[in-house]
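Peer 1: Below you'll find a set of structures to go through.
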Structure P
Amino acid sequence: MSEASLKCVLDAIDGANRADPNEEVVAGESIPREYAYSLHMTRWLHELEPAPSERMQIACRAQHLERWKMPRSHYPEGRKSYYEWRLACGRMHGRRAAEIMAECGYPESECERVEVIVTKRELRKDADTQLLEDVACMVFLEKYFAQFYADNAEYDREKWLRIVRRTWGKMSQRAHERALALAVNLPSHLQALLQEALTSETGD
């Protein structure tokens with residue numbers, strides 16, 4: 001497709017995410033949270049893949065497309081409900097991304113392809129889906145891990161180790177290498193948690 005078609009999609013996604021009533025401070029400026037998240041995703045996509053495809057640029061920008069419309073609070077507490085919420089969010093993001101792409105002139109095959117990537121139905125089997133997961137994990141580690149830890153201080157050590165191992169297990173070797181380089185910038189208690197999780201997992 002043309003650069004104009006890609007710009008049409010990215011601008012539409014940005015416009016939708018700028019409607020997020022929640023905010024995040026980026027470089028000293030408060031901006032809509034999901035718009036901020038989409039910019040983090042785009043930046044890390046280009047860090048991991050210097051010349052990303054159009055579909056990956058769209059998928060990463062749409063990773064949390066209008067997520068505030070399906071808040072976690074709409075689902076019961078508990079791990080099972082959490083995963084149900086995550087799956088529902090993925091389906092919503094993928095569907096909306098495909099709709100926007102169609103409106104901007106993308107063929108049905110490309111719209112469906114991006115929807116599959118965003119819903120992560122082919123994780124571990126599909127290179128594009130794995131790249132999206134790698135990007136999302138890098139954004140979490142860099143931007144949200146510390147606050148997530150602070151917000152869930154009641155979790156015991158074993159639960160935190162499971163969370164770190166589960167996140168690590170979703171990532172490719174390339175992402176592992178970048179994550180280890182990034183980890184030196186994490187607070188010391190999170191560096192220790194990461195080291196303990198990975199060391200005990202490998203049995204070293």
Structure Q
Amino acid sequence: MVERSATKTKILATALELFNNEGESSISSVDIASVMGISPGNLYYHYKGKDEIIVQLFADFEEEIRLVLSAPINAPLSIEDNWVYLYIIFEEIFDFRFFYRNQAELIGRIPELQTKFANILALKERTAYSLLSKLHKDGHLTFDEGEKKALSGRIAQHFTFWLQYHDLRFGTAPPKSLIDQGVFMTLVQITPYWKEGEGYAHLLQEFAEDKV
């Protein structure tokens with residue numbers, strides 16, 4: 001991450017918290033300055049309006065999510081690591097959740113984000129494919145022709161639209177419940193391809209009873 005002044009760092013941290021908790025569309029740059037206790041002019045000196053702040057926050061998110069998503073591509077994970085790894089992905093998305101709850105409006109207002117979003121979505125798909133390929137190679141999953149690629153796409157979509165779906169379907173929920181639900185629904189999509197006799201479905205049932 002690029003080095004920034006203390007004021008710039010605080011502006012971004014304050015904006016991220018407000019966007020995540022209050023909704024990006026309801027927060028102005030004046031609101032950010034007010035919460036920080038600085039003048040709008042002082043904030044404008046560092047960032048020329050809310051959209052410039054959003055672009056910088058996306059750059060931070062992009063750097064972090066690429067590091068997370070590239071992990072299993074660069075070095076295949078063991079089966080024990082997959083469970084924790086899914087949590088890491090959903091936690092990273094949750095930390096920048098306002099991007100996922102307001103994608104269409106943000107892209108319409110800041111067109112440069114469209115390609116960036118699309119590139120991250122493609123990386124999510126490659127990551128899912130890598131995870132599934134390792135489980136397939138190790139004999140845990142079975143696929144017919146084309147199924148692995150299709151499932152990779154569905155999982156990437158789930159990573160991307162999980163928050164919107166949950167908000168519309170169930171409303172607000174505590175962070176842990178949201179992330180548990182995201183992980184659980186990922187595993188549900190993988191279960192039909194799991195090799196019989198390994199007890200994975202039983203493990204999934206235990207997870208459902210305990211977490212969801």
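Peer 1: With mean count of other Cβ atoms within 10 Å over residues 156-163 derived from the coordinates and found to be 12.8, which of P, Q does the value describe?
Peer 2: Details: P: 12.8; Q: 19.1.
It traces back to P.
Peer 1: Say we calculate distance in nm of label points 7 Å out along Cα→Cβ at positions 52 and 76 for every structure; which of P, Q gives the highest result? Don't skip to the end; give the middle numbers.
Peer 2: Details: P: 3.7; Q: 4.8.
The maximum falls on structure Q.
Peer 1: If helix-only ellipticity at 222 nm (-39500 (n - 2.57) for each DSSP H run of 4 or more, over all residues; to 500) comes out at -21000 when worked out from the coordinates, which of P, Q was used?
Peer 2: Working: P: -21000; Q: -25000.
Structure of origin is P.
Peer 1: Which one of P, Q has P(r) over Cα pairs in 5 Å bins from 0, in percent, as calculated from the coordinates, equal to 1, 7, 14, 19, 20, 18, 13, 5, 3, 1, 0? Mind dumping the intermediate values first?
Peer 2: Details: P: 1, 7, 14, 19, 20, 18, 13, 5, 3, 1, 0; Q: 1, 6, 14, 17, 17, 14, 11, 8, 5, 3, 2, 1, 0, 0.
Considering all the candidates, the number was obtained from P.
Peer 1: Here is a further query. As an exercise: distance in nm of label points 7 Å out along Cα→Cβ at positions 20 and 180, calculated from one structure in P, Q, equals 2.0. Which structure is it? Don't skip to the answer; put the middle values down first.
Peer 2: Working: P: 3.1; Q: 2.0.
Checking each candidate, the match is Q.
The numbers here are math on the coordinates, done by the rules we state, and not lab data. Because the structure is a prediction, the values reported are computed rather than measured. Cβ atoms are built from the backbone, for glycine too; each structure is taken alone.
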